[in-house]
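In what follows, structures are represented as structure tokens.
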Structure P
Amino acid sequence: MKQIILTIITCLSALTAYAQQSPIDIDLWPDGLPNSNGIDRSQPYDDSQRNFKPSIRVFLPQKEKATGMAVVCCPGGGYTHLATDHEGYDWAPFFNDLGIALIVLKYRMPRGVTEVPISDAKEALRVVRSHAAEWNINPGKVGIMGSSAGGHLAATVSTHSDAATAPNFQILFYPVISMQPGVTHQGSRDALIGRNASEQLTNLYSNALQVTPQTPPAIMLLSDDDTAVPPLNSAEYYLALKKAKVKAAIHVYPSGGHGWGHRSNFKYHNEMMADLKAWILTL
């Protein structure tokens, strides 16, 4: 009988631990969208048509492991689609093991309406902070993470927000930073600001030009042989951050190309994970 009771207790404990880590899906705009990309007001939302419902999926660490830190994750996809698995959900165990909540954002595609994804990302940060007590999060330790075009979105929010609404740190994987022709990822630029964007708009969303001493600390991780998003994007951002005396780190791996995210077949996966963990532990 005692053995049966112990087994039941063990099973219940396991179920409780699992429940604590089960993801939570939340509608980002339950009272209606604040702006539109032209297709997002149609129902139902259809991911196959890249008409994404703006929402967040929240992965919380077990309560006893929670450090108070959280990361809002913006997957990449050239501002035309979302790589939500290897640049989003697959990161949850890594962050949760460190006691960090991971919140993966499904943001709307801009389709030339620049403020659409930006408003989604800013709202995600606001929603996370509004649930701080419930989710064991310190509202002063909420960072943003992004890959490729998602990295541009993360850097945009970091450089186009006031101190009260900005993230507290940035994690950027092979990010698009510049909108300047010849440096940018052309597809991301075309989708976000349009092929014929003015010089003023181009400069506004070339985020190395928008860095100030108030810009949050950042780490950039990328490959030297990335032909999709030139490494010059990260180099310009790193130099701008250092010029503004903002804490920053950059790790350039010899090879790997673009878009590896959490994939274990990236040759430098283990080194990348160690570099990221080491930087996070300095925050």
Structure Q
Amino acid sequence: MHYLLLLLTVLFWSGNFIVGRWIYSEIPPVTLAFWRWVLALVVLLPFTLRDLIRQKELIRKNLKMLALLALLSVTNFSIFLYVALNTSTVTNASLINSMTPILIVLFSWVGFKRKITLVQGIGIAVSLTGLVFIVLKGDLPALLAVRFSTGDLWTLSAAASWATYTVLAKRYPVALSPASFLTMIVIFGVAFISPAYLWELGTGAQANFTPAAIGCIFYIALFPSILSYLFWNMGVQAIGASRTGVFIHLIPVFSIILAMIFLGETLRVYHVAGAGLIFTGIYLTTRQRINVVKSP
């Protein structure tokens, strides 16, 4: 049962990429991020309000850290990813985003001086090679003239923000219940997204709230934002962090398959080759200790 819930978790997260790409012409990226988390908060609060009141003193003592974690995960990741999907394919975005475990190791080394072994160093180099291969579309002679597309840069920014969140998440107050933690970072996240949302409205961006678009927003508010988080934590408790962490690497696989089915995207040879290098690098980098990465 727990393995089924974990499969559903990564399937829901993969669906977030599909929805973000599918409705980008209907719903502007910041608007999508704003309403995603507002609806998630509306669903969460009736179930968590009592815990928030009970743990208000603990929350007060950790407001700065909770705000920072919310900015990195709920706000930055959501906005950056949806902006990326305006110009990037799901295949490219999901594969580049799969660099997150590599970035976690790098940021842990930079920020906390955690040692990088020779094998991990090789893994990082291999994964970066895979990333460049995808960006170059397999045209290695074009390396000297390489230019990241706007979508690629936004996706890298999203991955970097999530990696930073994961590295800093060790400072999350463990005495705070998971439901209260999720609710608090959503509250802060919505507060941080709001100015960007108002700015987007001020630029003249308009949302076309068709029934399909509204259904998509409800999907990402309920499934990738709430249920995936709960299922993930149930998996960690039931089968352990290491075995649960492996499932994160299925997100690009599911995303690409769904993109081929629903968006008509084509899997190219350079995608396969680049993905092979990235996943090989991830294995080499994380085989000694698999990081648990909670994805949005």
Structure R
Amino acid sequence: MSFKSFLDFLSLEKNYSKHTITAYENDLKSFKEFISDTYEQHTIDDANYSQIRSWIIELVEAGISNQTINRKISALNSYYKFLLKVEQIGSNPLAKHKALKTSKKVQIPFSEEEITQVLNDLNFDDSFEGLRNKLIIELFYSTGIRRVELVQLKISDVSFSQESLKVRGKRNKERIIPLLASVIDSTERYLVLRNELSKIHDIDHLFLTKKGHKIYETLVYRIINDYFSKASHKVKKSPHILRHSFATHLLNQGADLNAVKELLGHSSLAATQIYTHSSIAELKKVHFKTHPRNK
């Protein structure tokens, strides 16, 4: 069976992004190449677990990380589940496979002081780019949205009357996030200069370059990295760390985990719980300082 039907299924039924679908396709092609070279098979549909395990061993010996290998096997597993669904195979060779162990990387959020330094102490001039960049940072920290979600924002997604933002998350799932009064003010000021651009190509999009095109992900990353490099010595300074900071700081202040889950657009609590380690650390400090038996 060709990969096209499976990739169409991911696109039309699962609403996966083009980037994700391309990654799946590359992983399947990589395994197909291995099967062809090693076992002289021209299809992966009837591969067995022993052959898949040989591929895993080859990837490990090539120095590929366990996390990347798990992603590749996950793509392969999804393909076999699809073949089962359309009755092209009788069993999934990966049905009993266990993922390789990976070490969890602890993402260190920005401190409240670092974020305050960026937003209050650094100089954002009153130019179009200055107001845009400050609004981008404010939105990341006050809403916890993902980078791709910010890039896709439309002007119509901002409700000034309801003081809220409509965000399209993974698989086009929409959620409504409240907006702080300061962010509403920044948005209004930014839109004045946005509308004064000499030419606007992507008229519906909220964030534009100074040439009038919609903003792109690498530029957003560069903006966050540049500003926070002036206030933080952390190794990683990215939009995701701001999202992490948003969640951690809410939890530190006693926010309900389910509420944070909804704001982040997570489908399960398990995804939100990765942000609780910093909150627990904060609780330990409070407990240590205030418990009577510790005095």
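The numbers here are math on the coordinates, done by the rules we state, and not lab data. If you're wondering where the values come from, they're calculated on a predicted model, not measured in any experiment. Cβ atoms are built from the backbone, for glycine too; each structure is taken alone.
A compact table of results
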{"read-out": "Of the structures P, Q, R, the one that 76, 44, 36 was derived from, the read-out being Cα extents along the principal axes in Å", "value": "P"}
{"read-out": "Answer label among P, Q, R for the case where helix-only ellipticity at 222 nm (-39500 (n - 2.57) for each DSSP H run of 4 or more, over all residues; to 500), calculated from the coordinates, equals -16500", "value": "R"}
{"read-out": "Identity of the structure behind 26.1 (criterion: mean count of other Cβ atoms within 10 Å over residues 30-37, calculated), options P, Q, R", "value": "Q"}
